[in-house]
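Below are structures written as C-alpha cells.
A short reminder: the numbers here are calculations on the coordinates, not readings from a lab. As the structure is a computational prediction, the values presented were derived from the model and not from experiment. Cβ atoms are built from the backbone, for glycine too; each structure is taken alone.
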Structure I
Amino acid sequence: MSWEQNIPDGPAGEAKTAYDARLKRVNDAIDLKEPDRVPCIPFYSTFPYRWAGYSMADVMYDVSKAQDAIRKYVTHFEPDMTMGYSSVCVGQGRFLDKLDPTWLEWAGRKTGKLGDDSMCQFIEFPILEDEETEYPAFNSDMSGWIINKYLPKAFNSMKALENLSFKNCLGWGSLSFAMQFLNPEVMKAFQTLSEAGQLAAKFYGEVAAFNAELEALGFPLVMKATTVAAFDTFSNNLRGTILSLQDIIAEPDEMKKAIEQFYPGSLYGALAQAKYSNGRFVYIPMHKGMDGFMSDAQYREFYWDTLKRLIMALIDMGHTPWIYTEGKYDSRLKYLTELPRGKVWIHFEDVDMKEAKRLVGANACISGGIQAELLRTATTDKVRDEVKRNMDICAPGGGYIFDFGESMDDCKPENVETLFDTVKTYGKYR
C-alpha cells in the first residue's frame, strides 16, 4: 500500500472546531488584529524528543519515535500550530548515511563525532575556493561547476564526479561521452543518487502522512515551505562566512553575479514546496544579515536586494513569508518597514522589542525577543514574569505571536508548562 493511501482525512468534529479557532487566532494576528488571545507557537527543535524520552539518535533513524514524541507534545501542550518534525533533520539518518555529506554531523552517524543526544551540527568550509578561475567558472557554468566541484567536495559518495564532463555529449559525441560511465566509481555514484532519491521520496511521503495526522488532531501546520536568502545560500554552502565578508570588498562584481544566480532557486524552490503543502507560512531563516555582519550599504546591496524581491514575489503569489531574523537586528529594522502591511510574520532573536513593536509592528506581525535560555535555567516565577513582560510590550493592539528568540532545546518541562499556561491566561484580549 502506498503512503498516499495512508494519509488521514482532515480534522472533524471537536478537532475541526479547535483547528479553526487556532487558525483564526493566527490569521487575526497576521492581519494585525487582536484575536481572542495571543497565539502561542514556540519554535521547538529537540525539546519534544528529549521530553518524550528519546535521544536524537533515536529519532534520526526511527520516525515512529519522532512521531510519538510530536504527537505527545502537541496533545499535551496544545500550541496554536505545529512544526511537525521541526528543522533538525529528524528521520533523515539513512538518507544522510547514503550520501555521506562532509558539511554536516548528526547524532547516530556511525563515523560521526557527536553524542547520541546532540542536534545536527553544520560544518562550514569553502567549496568555491580562492583560485582566480573559480568565480568565472562558477558564474559561466554553474551546473558544470556543481557536478565537478561542489558534489565531490560536499559528499564523500560523489568524489568520482570530479572529472565527469557533459560538454562533448552532443550528436556523435555521445558515443565517446558514454564511455565515462564505464568507470565503476561513476556508476556507483549515480546508483547512490538513485537510492538516495528513493529514501527522500519515502521520507517526504511519511512527512505528508504525519502532517495530515497532526491536522486531523486539530493543529494547523506552520510551514508551507522553507527557503533562504540568496546571499545565505551562497555564503553557507560555497564560500563560508569569513570569505564572504572578504569578497564583498575584494570580488564585489563576481560575488553579486553568483548571488543573483541563486535568487530564482530561492523563489521557485519555495513555490514548488508550497504547491503540495497545507502549511500556512513560507519560512525564511536569515542566517547572516544581522547587525555588524556588513555595513548598511553592503546589507542593502548584497543581502536585502534579493531578499526583498523574494519576499515581495511570494506575497504577490498569495503566500505569507515568515521572516526569521537571526542575531542582533536593531539596525535592520528600517528595512523591514518597507514591506507591505499585514502580509508577513517577522521573528526576532535579539532586538529592542519596544522599537520593533513601534517601527515594524505598525506594518507586520512580530514575535520573539525572549531568549530560550530562560526555560533552561530560570525558576517558573521568573519565566512567568518574563513572558508577561514581553506580552506587555508586544501584545497591545494585536499583530503579535508568542515565540522565543531561538528554539527550545534543553528546557525544564515545568518551565515549558509555565510558558504555555501564562500565554493562554495572561495573553487574553477579551
Structure II
Amino acid sequence: MKFNLLVVDDEKNIREGLGTSLEMDGYNIYLAGNGEEAMGLLNTNDIDLIITDLRMPVMSGQELLKKVISSYPGMPVIILTGHGTIETAVTAMRDGAYDFLTKPVNLDRLTLLVKRALRGRELMIEHRELKAEVDRLKSKNKFSRIIGKSSSMMRVMEVVEQVAATKASVLITGESGVGKELIADAVHELSDRKDKAFIKVHCAALSESLLESELFGHEKGAFTGALARKRGRFELSHLGSIFLDEIGEINQSTQIKILRVLQEKKFERVGGEDTVEIDTRIISATNRDLKEEIEKGNFREDLFYRLNVVNIHVPPLRERKEDISLLASAFLADFVQENGRQIEGFDHKAMLALHNHGWPGNVRELRNCIESAVVMCKGDVITPEDLPPSISQSADQDCIKICTGSTLADAEKHIIIETLNSQKGNKSKTAEVLGIGRKTLHRKLGEYGLDI
C-alpha cells in the first residue's frame, strides 16, 4: 500500500528536502508553497497525510488545518514549527493536528511519526478493502452466508450449486465448527424446495428413545406421557428437506428406520400401525469417520451408501488460512454493529496472531474470538492484548532462528532478509516491522549486494 503525502512549506528548500527524504521512504509526495495551493491539491488528489508549516503567506498552516479538519475528517496533519511558535503548535494539536515537530526537522523522528500517523489510516483502508471483498464474494456466491476465497471453499460452493437442484441425498463431513450446517442451509436454499419446510435435527442432543419419537412421531398412548398424536420431523419436512446433524451418533434401531425412509419413502409413527408416506430430501452431517464406524460395527454400511450419494467435505480452517482475514472482517462488522462499538480493524500483530493460531475449533472458534475481542477492545483498533490469551500468544510464533556463534553483522543480515521474505518482498512493510527507515533498509540491502 503506497500512501500519498502532501508537504506544505513556503520555503522551497525545506519542502523539497522533506519531500525527497519521504520519497525515499516509499511515499508518493505532493508539494505546496502555501495553504491555498495545498487545498487545491487536496481537492484533486487522494491525499493520506499532510505535513505543514504554521507560518506561510496567502493561507497559514492554522487556517489550512481548520479547513482540512472540516472538509477531510480523520486526515492526519503534522505541524512543523520554529521554537518561537511551539505554543501555537500546541494550540493546533488541540484543534485537531496529529502532532508537531520543531525545525530543523529530525528526519528519523519524522519518519517514525509519519508511520505511526498512517497506521490507523492503513488499518481503516485495509478493513474497508476486506469488507468490500467480503461483499463482492457474497454477491458472487448464490448463498451469501458462506465466506471464503480459498480454492477449497470455492470448490465446496461449486459442488453445492451443482447438487442443490437434484433430489440426491447429501452427506456433509468435516471437523466440528467448520460450518457444516451453513452448507446444509445452502443446499436447501438453492434447491427448488427452498419455499418448503427445512427441518433440522441435532441427533447428538437427543436420547435414543426421544430421538425416535422426534424423527417419526408417535401415537396417543404409545408410551407414558404420550397424551396425543405427534407428527415427527420427517412428516413435518414433507415436500421440503430435513437436516440430520451428527448422524453418526444415532443407534442401530433408528438407523434401520431411516434406511427404510430413504429406500421406500415411508414409515410408521411410534406405537402406530398406519404407514406415512413422505417426499423429503435428506441432508446429513457428521464429524466422525463413518467408514471407521462401519468397521467397528457402530454404523450400517447400507445406510452410509444411501446417505452418501453426494459427499461434501468442508476443510478445517487451518487448511484454508487465506480465508481468515475475510472471516475475521465479516465477524468484526457483525459484532461492532451488535455492540455499538467504533472499531476500525485489526493491527498487524493481531492479524498475525489470527493467522498463526491452529484453530482447533475452526470457524466457530474464530467467531467467538472476534466477539470477545470486540467486547474487550479498549481503543479503536484490535491488538493482540484484546484477543484471548491462547490466541494472542500466536503473534510471537513467527520467529527467526539465529545460530549460536553468528556475528552481529551476519545476524542482522539474516533478520533483514528473512523479514523481507516474510513480507513477500514489500520493503515498506519490512522497514516497518524492523522499525527502521526505508532509506536504511535500501542501504543495508545494497551492502548485501541484493537487487533493490
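Just a few scattered comments:
- Highest-scoring label, criterion being mean count of other Cβ atoms within 10 Å over residues 222-229, among I, II: I
- Test item: mean count of other Cβ atoms within 10 Å over residues 102-109 calculated as 14.0, pick one of I, II: II
- Winner on percent of Cα pairs over 30 Å apart, for residues 30-237 alone once structures I, II are ranked, highest first: II
- When percent of Cα pairs over 21 Å apart, for residues 206-421 alone is calculated for each of structures I, II, structure II comes out greatest.
- Mean count of other Cβ atoms within 10 Å over residues 230-237 - highest-scoring structure of I, II: I
- Per relative contact order in percent (Cα under 8 Å, 6 or more apart), the highest-valued of structures I, II: I
- Label whose coordinates, when FRET efficiency 1/(1 + (r/R0)^6) of positions 270 and 318 (r between Cβ atoms, R0 = 35 Å, to 0.05) is calculated, return 1.00 (choices I, II): I
- Which of I, II leads on volume of the Cα convex hull per residue in Å³, for residues 190-333 alone, largest value: II
- Test item: distance in nm of label points 7 Å out along Cα→Cβ at positions 150 and 262 calculated as 0.9, pick one of I, II: I
- Comparison of I, II by distance in nm of label points 7 Å out along Cα→Cβ at positions 78 and 118 - largest value held by: I
- Answer label among I, II for the case where Rg/Rh (Cα atoms, Kirkwood Rh), calculated from the coordinates, equals 1.15: II
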